[in-house]
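The next part holds the structures, each set out as structure tokens.
What follows draws every value from the coordinates through simple rules; no lab data is involved. Remember, predicted model here, so these are calculated numbers, not experimental data. Cβ atoms are built from the backbone, for glycine too; each structure is taken alone.
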Structure P
Amino acid sequence: MNKICRKVISVVLCLSLLLSMGMVSAFATDGTAVERVSCVVNGDTASQRGFTWYTEAETATEIKIFKNAVADVTDTLTLSNVKCEEWEGHYMHQVTVSGLEAGTLYTYVVGDGNVWSDVGTFTTDDGDDKINFITIADVQASSEENFEKASYVMEAAAKMMPNADFVANLGDYTNDSTNEEWDAYFKYFQKYNNMATHVPVAGNHDGLGVWHWFENMFALDTSESVQNLNGVNYSFDYGNVHFAVLNTNDLIAISNAQLNWLRNDMNSTDADWKIVLMHKSPYTLGKDGKWPDALYLSEALTNVLDECNVDVVMSGHDHQYLRTKSLYDNAVAEDGNGTTYILAGTAGTKRYEVREFMPGTYMQTEFIDALTIQKNGYGNYWDGEDWDQTDPERIGGVFSTMSIDGGELKFEAYVVNDETQELKLIDEMTITKETGENEATFEGDNSTSTFEYALDVVPSFLSLAAYAIGNWLIKTVFNLPKILYYVIKTDTF
């Protein structure tokens, strides 16, 4: 039985089971309604998941897990980190579930024992060398209308890859990180979040200065996160892929402590593929690519990625779609043995055009392999020389899919048309490699104590300041006439 049929049957059976038990709908009116439900990666993807949900009133924290949609196996599992805490005017519930079986379809409901959520479903990693996942970025909406429009992109992605092992969101779920905006996000995305495991990435709009917002929204494994104030860095294996998720809010861009964590983390695996998910992008032609924080990533971070033989980096932040050629040491890797950087575009309606002073100033155009820009009613794309090739079918939100089967990686990016919701393939890429060649060279503790992190704060800021003054400032001053010319010409900076 394929995964699609199993998921459909699981939901039908589980709904029947819940109805037979007389469980109350999630839409209670006494403050016990279950909202903002998420099931996320947390440690071993074959045996563990993290769950979070919110209620307006303080209630019990209960979860039920059904194997193959029928058998209630909750009592056979281990529940840990169970909590119910007041957070920003609501009550946050979290629980980590371990003891799951590999390669198994599970359905679940969460609530207080009387009022339950809608049914969610996930499948644990079976340990083979095949994996499929969806990526979106930067919903970053303020109004319900724009959250709804962004949800059409997720709907199209779910139809394109209904058997996705997980969905990665590269950050900026909302614009101002208010309770109203988070409620709107989950209102329009909950049914898609219920379809598969979620892999969240902290964006700079996720919390907006309210510490611990991100870790209170998603029950992630924080055991190796260098700090949890404004995001979480973590890693996991799925299939024959090792994923590292970075927090680019860490000391403006990334701390030395997190770079050291990434180096150790990537060197601790012998997985065939290494992929990094993050929010801010090292390579972009958009408005955020001119600032030192993003450009610092193209120096400090890429050195570590080169050293650790990372295959693909996916990011958001600058709301345009861009894929680089294979890069190594900030140059095109002619042999293809470098890292491909993908700026994932935006699932939302807020989109950034090219800043015309960027090419040749802050990013080299020879790095670009694919580019789609959507702003003010046009959809421009890269033809190998410039971005002035116009295609109105490229105007819309963007999602991407990635499938890995042994030594082959296939990637596709799509635009969902704003008006018709029709799909257009805007980019595709295939990478092949020999498997079984990576070796683990690091063993031991890769956590960072609070004291160690505190000692690293000043050196990290000095590293960023040294880059800003010694590289970015000099480059900006040298190119100031060019920058001013295009700012006056286009009235954008």
Structure Q
Amino acid sequence: MSHEMKPAYSASSAVSAEDAGREATRREFLQGSMAIAGSLLASSAGARFASAQATTKQPNLVFFLGEGQRFDALSSAGSPIVHTPNHDRIGREGIVFRNAFCTNALCAPARATLLTGLYSRSTGALSNEHLNLPLPADIPLFTDLLREAGYEIAIVGKVHTHNGVEERDWDYYFGHNNPGNNYANPFFKEGRNGKVGPERQYENVYPDDLSVDRALDWLRTRESDKPFCLLIWFVAPHEPFFRARRHFDLYRGTLIPKPATFDDDLKGYPGKPKCFAAAKNKIGTSPEHESAGSLEGMAKDYYAGLVAVDENIGKVFQYLEKKNILDDTAILHSSDHGFFLGEWRLFDKRLMHEPSIRVPMMIRYPKRVPAGTVREEQVLDLDVAPTLLDLAGVPIPRHMEGKSMLQLTQAADPEFRKEWYYEYFEWPNPEGVRPHRGIRTEQHKLIHYVMEPQEFEMYDLAADPGEINNLYGNPRCADVQKKLWDRMQELQAQVPERPKIQPKEAAS
């Protein structure tokens, strides 16, 4: 199918009458009655669980969120460089999802999706920009629903979801909205019982060390016998990739392998669109990203940050074991997005290529998750909120667009998810990555850069996992290309779109 035959990108692409009706119903729910429905769901759940807790104890929940942690940045995933024994323990004693992805590879939108179980298009959290744009109050976070069902809830670390998170009714909050914070003297806000205080700077302390220490202090001083849900969201290894002092000597003499496509820029980026080649997310080209000045330096600092994260995960394991509640606690680990470490000489994320969209995903909870389980099904960041609610026995609201991964702990399900939709919105952005959308199936991927001139990429991931041979426009692949395009249109049409709020409106 030629470029000229493509219909222009539109949020209101033609769909069947049945799909249109479903879309209108879900949009009405999202935009008009989510708060009421969410409250009713949670309240009824709370009533049921208040009577059920006498016989059934809900698990504690710990949600570790990595920052830009690649799916393969684990020793258990085969990394020859980074050693992550505490991360690895989660998967070894639980389940590992080998094909886990984010639906918008950017910090703030991804975090909004993790909290709500909704696409960026549905939350309105589209980018890292416009700091006054709120995560709408009428969209319940999964933690809101847990709290109404009897949980105490806390979040520590890099929240970075702007307005609409610190304003929720946290039992404990110790967070910041800065993408990278100040690694030497970090800034945090602290609060209890729904009231968050002013920002304060802390001197000479690594931010993730401080976050985890505060989380453990909160656990130690809790007087309630309610179950807890604790979100520990790390800032490392976000740029500028500063190391904890104890790791200054780590990786001296370590060789960092150069990806096979690192020098593709010298060849004119064969097969890649012009907008891909023109983007600024290239190692060693931007004075605004001095910490990404070389592959060697960036990669070593990146991995050192993950070692610090692993040590802090170990602290939480030690506490839970000491209190004899480890096996009463469900632990989920994932990341907001992946990260380029030199593929096509890139750093950062945003793009729909595998290093950017693939994330780790593991769950440990011996009472429901058999140890050593590995699954190949495609799971998404959309699935995290439903899964944590499912672990707690709290009903999953109908508006959530993901589904619980727990069904995969007992048996594989080839029909769990055959394909899914991706969308990246932020423009302009510091890296010059153009807005795009796409579809990923189990075998193929189609990427559509939506700004004029529209450009495309298409890959057979089974034959070409490195996404080297762009098949878009290849006559031999015309049937596959059309099927991917049509299905992408259908998937996008099924995602309700929240009306856009202008920054000046949000600031007023």
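A value of -1.01 was computed for log10 I(q)/I(0) by the Debye sum over Cα atoms at q = 0.16 Å⁻¹, for residues 273-416 alone; which of P, Q is the source structure? Here the read-out was taken from Q. Taking relative contact order in percent (Cα under 8 Å, 6 or more apart) as the measure, the highest value among P, Q is held by Q. Taking volume of the Cα convex hull per residue in Å³ as the criterion, the largest value within structures P, Q is that of Q. Computing FRET efficiency 1/(1 + (r/R0)^6) of positions 81 and 385 (r between Cβ atoms, R0 = 35 Å, to 0.05) across structures P, Q gives 0.05 for structure P.
Which of P, Q yields 13.0 for mean count of other Cβ atoms within 10 Å over residues 265-272, as computed? Structure Q accounts for this read-out.
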